[in-house]
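Multiple structures follow.
Only the coordinates and a few stated rules stand behind these numbers; no lab work does. Note that this is a predicted model, so its numbers are computed, not measured.
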Structure 1
Amino acid sequence: MRFNQNILNLTTQLDYSFAQIKKKYEDFSKQLEKIQIPLSKISQCLSKQDYQYMKENLQVINWIQLLQLIYKYD
């Protein structure tokens, strides 16, 4: 009889622990979902900034090449 009670107690504790972990996991998943949207927006913004930065650098390189050509033939 005592063995069965111990098994029942362990099962109850295991169920309680599982319920707590499940709740924490669900809360954590919700937090991740909330964070994912701003991170996606930041990523898009950075990509646009990187593109603009590369574009500006290419313009500078083109100007340098043009100046080199001009001074080469002077």
Structure 2
Amino acid sequence: MLLLSSCSPSAAELERYRSLDETLQPLNAAAWQATYLTVKGIEANTEMSRFQRADVTLLQQAQAQHARTTRS
């Protein structure tokens, strides 16, 4: 027989998860901002180079990677 009480996390486990969440949220936000600013820099460089094919390709790759790995 499966005991339902064994499925629910203890107060100590919940506190560890909450603490971990509080630690990771600002780090994730900082990482998102850094990658966002990097993509914006690549966009600016692409415009300055008058949209050279290699620069546009790099920009598209950076945008796709940013979209895959971060929240919007």
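Have a look at 1, 2 and say which one yields 67 for percent of Cα pairs over 21 Å apart, as calculated.
On the way: 1: 67; 2: 52.
Traced to structure 1.
As an exercise: helix-only ellipticity at 222 nm (-39500 (n - 2.57) for each DSSP H run of 4 or more, over all residues; to 500), calculated from one structure in 1, 2, equals -27500. Which structure is it?
On the way: 1: -36500; 2: -27500.
Derived from 2, not from the others.
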